[in-house]
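Only the coordinates and a few stated rules stand behind these numbers; no lab work does. Just so it is clear, the structure is predicted and the values come from calculations on it, not from any experiment. Cβ atoms are built from the backbone, for glycine too; each structure is taken alone.
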Structure P
């Protein structure tokens, strides 16, 4: 994989998981949610994804996540069709801290990694515009509740994404030294999901 930042995030998460394998309980999270940009009059978009975690202790979980947020519009006039589609795909390392280990578990967490994005438009089924695929560093603080039922949990959380620009204005991040922290796009959302293999019992 040509993106060094993505590799570094994955390797660091893996090493932390191995180092804490004494407790290690693995879990799988499945989420769906909605998000909305801070841009005026922006649409609400839907998304979802997976989160693989290892509980390093009963209250601390480390992992990796992949999500996709996508939207599109279709316009038909006089037999002609214009269709647009766009997507944002965060691939991140994750950390979650659960304040309790009971039936209701409030938590805080965060994601950090690479956000891939692209956009295209089709006229009568033919592509008339396809943007260059972008990759930017991003981070997302989260907070929520897990309702635990044995080894399974129902998760409800709020999340806010910060997607930073690239200093050289290239389409790819290239490395951590190319992140422009003064240039950011923001979008917030709500996720609901299931966690299988819930730690802290």
Structure Q
């Protein structure tokens, strides 16, 4: 692990501790199913995020990629439920129990990119970056899980499990960004406006 990645991992750990200290001091109000599902997804995401962190430290990058694919799905679903399905008053339990299906991953991205709040604010490329036409993050992670794609080619060409520093750094930065913005979503759903400002300020100073 090179020096830049070691520093990045240190920042990730510090941000994780900082954000959870803030959340631990809050009495969250779960007065609707959307807050409950958002919190449930957040907890699962964070459990994966901690495991992702351990895998990277132990040079198990291949497994970290597969875990990040699941984390990305949880991330997109969290935003999709809050900003798209909530307006429809969709029954959360039917989604949890599998009585209704989520749209495809790419349909959720498209719907989120089309979303506008009352003031006209949009996500402006936040979600489209994960699509095939942009960074194609989800596709790259999915292809690897099916035994093909960019990350598998790296192993094929080197005759061993070996990745470039840039590949590792890009994946770690993706995970870091997902965690930070998902944390802000959780705070937003509970109207923790002062805490949102505090976290944004801390993250900006850490850059």
Just checking, which of P, Q has the largest value of mean count of other Cβ atoms within 10 Å over residues 53-60? P
Have a look at P, Q and say which one yields 19.9 for mean count of other Cβ atoms within 10 Å over residues 77-84, as calculated. Q
A value of 67 was computed for percent of Cα pairs over 15 Å apart, for residues 69-124 alone; which of P, Q is the source structure? P
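Computing P(r) over Cα pairs in 10 Å bins from 0, in percent gives 7, 32, 36, 20, 5, 0 for which of P, Q?
Numbers: P: 9, 32, 31, 19, 7, 2, 0; Q: 7, 32, 36, 20, 5, 0.
Working through the options, I get structure Q.
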For which of the structures P, Q does the calculation of helix-only ellipticity at 222 nm (-39500 (n - 2.57) for each DSSP H run of 4 or more, over all residues; to 500) return -2500? P
